[in-house]
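What follows draws every value from the coordinates through simple rules; no lab data is involved. Computed from a prediction, not measured in an experiment: that's the story for all the values here. Cβ atoms are built from the backbone, for glycine too; each structure is taken alone.
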Structure 1
Amino acid sequence: MKTDAVRGHLDGLLLAVLESGPLHGYAIIAAVQHRSDGALELRTGTIYPALQRLERLGLLSSSWHAEGERRRRCYELTDAGRHTLAGERTAWREFTKAIGSVLNPSPAPGPAAT
C-alpha cells in the first residue's frame, strides 16, 4: 500500500496499537504490519518523530525498559491519548462512510410498480 495512504491517519494507527499496552518502536511497527496483514509497512524514520510529537502533545508517555542487555523506550497511551483515539475512530467511521457513499453509491430508486 502506498505510504501516502497512511498520511493523515498515522496518529490514529499509533494510538490504536498502543491501546492494549506499552510497546517499543519496533514492536509498534510490527503490530501495525500484523494488524494490517502486511499491507502497512511503517518506517522508523516515520514513526519515531510521530511518537515524539504525540508524547509532546501529552497523548503518550514513555519510559526506558531493559530487554536483556538492550534498553528500549516504551510508549503508552495517556488518558488524553485514549480520548483522542476515540475521536480518531469516530472521524474514521465518518470519513469511510462519506467516501463509501461516493465510490459505491446506493442505486437510485426505480419507478414504482403499478
Structure 2
Amino acid sequence: MDERILKWLFDVKIAINEIESYFENSEKDFFKYRENLMLKRAVERDLEIIGEAVNRIITKDSNFESKITNAKSIIGLRNQVIHAYDSISDENIWSILINHLPKLKSEIEMLTDQHNKS
C-alpha cells in the first residue's frame, strides 16, 4: 500500500477516535450534543478531516472507493460542512455519528490491519 494512503487511513482512524473520546465519560445524548456548540464544532472538524482524507485516498487510488462504504457521501459531507455550513443539520450529523461512523471505523481498521500483516 502506498505510504501516503496509509497515512491518510491513520488520519481517518485518529479523527474517529477523537470523536469517540468526546463521549467517553458520558452517554451519547443528542440533546446535550445539540446544546454544546464547542462539541458540535469539534465533531464537525473531525468529519472535515475524515472527508478530506477519504478524498485524497480515492483520488490517489480509486480502488478504495469500493473498500470504504459511502466514500463519495463522506466527501460530500466534508464539502457541506466547509462550504454550506449554514445548512448543517444537527440531526444529520448525529445520525452519521450513530449509524455510519462505527462501520467506517471497522473498515478503516480492517484496511490498516491488512497493511500491518503484509
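If distance in nm of label points 7 Å out along Cα→Cβ at positions 12 and 60 comes out at 1.2 when worked out from the coordinates, which of 1, 2 was used? Structure 2 accounts for this read-out. Source structure of the calculated read-out (helix-only ellipticity at 222 nm (-39500 (n - 2.57) for each DSSP H run of 4 or more, over all residues; to 500), -16500) within 1, 2: 1. Calculating Kirkwood radius over Cα pairs in Å for structures 1, 2 picks out 1 as the one with the greatest value. When relative contact order in percent (Cα under 8 Å, 6 or more apart) is worked out for each of 1, 2, structure 2 gives the greatest result.
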